[in-house]
Structures are given as C-alpha cells and as structure tokens.
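Engineer: Alright, structures below, take your time with them.
Since every read-out is calculated from the coordinates, none of them should be taken as a lab result. Keep in mind it's a predicted model, so treat the numbers as computed, not measured. Cβ atoms are built from the backbone, for glycine too; each structure is taken alone.
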Structure 1
C-alpha cells in the first residue's frame, strides 16, 4: 500500500499529507475487496445484517459492509410496517464532532463518523445487490420469526439447509409455511431453479400424547421477487408442534 514517508529533522507537515495517508488506507482496503468480489467498485456484506421478521416489523442485525470499497459499520435497523418481501436499501449516515476554532474565529467539526442503516427508502445501494463475502468461508443464515413460527435458511459451504419450527396449524392456514426471501444475493439466487422443484422430507409432530412423523413436501423456485419456499404436510394439517429440516438440491 502507499505510505507517507517521514524523515529525521524538522519535516514540514501539510494538510495534504494527512489526506494522502488517509487515502492510502482506504485504497488498500478497496483493492482487497475488489480482489475478493471481482468488482472495481466492490459492494459486499462482510458480517451480520441478518433479517428477522417480528410481527409488522423487519429487524436487521448489526454488521459490517463494504460500499464502493469503503468499509462501514451497519447499525441495528428496525423497519416498522415492513415485510420480508419489501425491497431494502443501505443508507450511509454521517455525524460530525471534534469542533475546532480556526484562525479568524471560524469553527468547524473535524471528525466525520460514518455508519450505515437499512431502510426501505430508495438509495443507490439496494441490499439485494450486495454479495456476502462471509458465505464463501462460513455459514450465513436467513431467518423469519413470528409468533410460533421460526424458519431458517442456512448456507454452509455448498449446502443449503432449511429448518422450520411452528405451532399447530389452524383452519386459516392454506400451507404449513410459505415465504418469499428477497435478500439473497443475485450470485447465489441464480443457482436456484426458475421452475418449481419439490423435495420430499419428513415432519415431526409433537402432539398432546406422542411424537409422530408425517410425509411433507418442500417446493422452491426463484423469480424476480427472490427465493420462494412453500411447505405442505401430506395430510394438509398438523395438530401439534411441527419440526422439520431438509437439504435443498442447489448446484
């Protein structure tokens, strides 16, 4: 990376020297992320930013992102009135501090602290455009949690695993579970089929007297809205707490 060189003696120091040192660090990180993402203006999620649905609110966990080569922290973001099918964006925020009084009496804040929040307000950075660097080296999780329902889609290495826990079904439930996940990066989403695929699996139902098992199907496909997943019991209904997991064939 570029360096600001110092020498013994009364070396002059100018404002441009500080800018040069700052740009050297920023450029080095941008080049590193460009190599990892294959883009000259890398946009990527490095850590966290995991969505969870809670009633009429979607919450994104804290995390770290790279936006146009700049590494920034992501705040815990709670978006009221949102659903998992909405389109989300990253928005860069700046706060200023470190006030100084300059010659002539003018005052300026010299510290800019930058962070990112997730929002449904449109910006230049839709979340769906951001790949997850973490996914190539570890696990990543998409989670939907509401009431008695807890759904997780986990990618670990090359394996996609779905788990579901939910309470007894009611007459109002058309399916055991149905969800569209819009936040999967396009590089991963393209690996899913465009026409409906079906995986047979087994659901375990914890009833009032005993634990039973029942055949179940998991259907999945991608479209412009994201990844669609739909689950149904062979009997159509489940009278107890239901647990299942299945590996999705994704290549």
Structure 2
C-alpha cells in the first residue's frame, strides 16, 4: 500500500490533475455500466426507472449514455472535469445535469431519484465507517434502487495490472479491492438485494484489443458471449438493492 493514496483521494488538486490527464480518454471508452443499467431496466429487474443520479461521476461517461433515455443528474465533489464532460454530453444530445455535491450530505430531498448509482466510489475508502455513512445517504435520496460497483479482489489479472500502474507512480491506482461477500454484508441491512454480478472481464478485453490480434478476430461476436463471465472473474462487481423502507 502506498500510504499517501487515501489522503490524496481527499485532495481537490489531486483530482484536478487526474482529470486533466484522463477525462478525455475515459469519455472515449465504452459505457459498460450504462449499458448494463439500461439492460436491467429493459428486462424489468429495475422497474419504473425514470430519474437517475450518479454519485462521484468523474467523467460521467455512463451517465451521459443513460441521458439519451432517462433524466440523469451526475454529481461529484470535485468538478473540474465537468466542463469537458458537458461539451461531450451536448454533442451526444444527452438529457443530463451536472451538479457539485458532497456524497456525505446531498442537497437532494429524501426519495428524490428512482435509481442512485456509483462506479468504483467505495474503493477510495479504507474505513467501513465511512462506507456506512455513504450508503445511508445514498439510500436516503433514492426512492427505489441503489447500485454499487466496486473492483473485484478475486480478479488477479486486473490486480496485477493495477499494481503495475501504481508502481509506476500513479496513486489513483492504489485503492481498496472488494469481494461480493464483503459488499453484501454491508449492504444487506439497507434493503433487498435483487441483482448481483460482474461487468467486463479485463483479461478477455485485453486479448480482444491486443495490437497484434487480427482485425477480423477483434470484430467476432464471440467476445460478447456470457460464458466468459463464468470462466474468468470480472474486473468490477455490482449489487443492486431495492429500498424497502
């Protein structure tokens, strides 16, 4: 553990530098989580979802994608990157609002959104007492569903890759890893867990996008097969909780 990383995660200048370097690259990536949420709505796992809030949105790539279909609010405590994301959203014709918010103390009323989600937010907090405060506030502002996405401690391929980046000096890549069991234990008191699973397999994505992989192989639909999630651990795992109080 690089001992300064969690301290820097609370530093606005750290995030300003990070986003100046990375936000445009993130916006060019696939909105994997956005597509998953859309699919959960289409198969009625998430029903009656019209309004969505993303916590710690960063580039807001997934929220911008969802804004094509839903009314979306992207929030973050550190918002230097939002000026670039807003321009991207305008070109994408996304129905999205960007707002500065503290995840410990939102300005939104109780039961304000149908779905509140975040992608990787909890990896920035080593102390479960902070996590409990954040979950409590997330559940307060949702009236139906809360979704949590974290990095999977059992995906050793991803962990090696992230450790490589951290050892090169980028403290963004020195963070907490989670198991689905740990996440369920913390989330269970806040509602009924209605869906859990993984997003993408980094090892499969790496093979598909490898520079020496022939183009015709990269375009093959075999990469979309669900069997990969059974054979290899996903880089990120998620839980969806339905509010019951």
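Engineer: Can you rank 1, 2 by Kirkwood radius over Cα pairs in Å, for residues 52-131 alone and just name the one with the largest value?
Structural biologist: Greatest value across 1, 2: structure 1.
Engineer: From which structure (1, 2) was helix-only ellipticity at 222 nm (-39500 (n - 2.57) for each DSSP H run of 4 or more, over all residues; to 500) calculated, if the value obtained is -3500?
Structural biologist: Structure of origin is 1.
Engineer: Of structures 1, 2, which gives 19 when relative contact order in percent (Cα under 8 Å, 6 or more apart) is computed from the coordinates?
Structural biologist: Among 1, 2, the structure yielding 19 for relative contact order in percent (Cα under 8 Å, 6 or more apart) is 2.
Engineer: Of the structures 1, 2, report the one carrying the highest value of FRET efficiency 1/(1 + (r/R0)^6) of positions 12 and 124 (r between Cβ atoms, R0 = 41 Å, to 0.05).
Structural biologist: 2
Engineer: Okay, moving on. Any idea which of 1, 2 comes out highest on mean count of other Cβ atoms within 10 Å over residues 60-67?
Structural biologist: Structure 2 gives the largest value of mean count of other Cβ atoms within 10 Å over residues 60-67 among 1, 2.
Engineer: Starting from the value 0.94: which structure in 1, 2 was Rg/Rh (Cα atoms, Kirkwood Rh) calculated from?
Structural biologist: Working through the options, I get structure 2.
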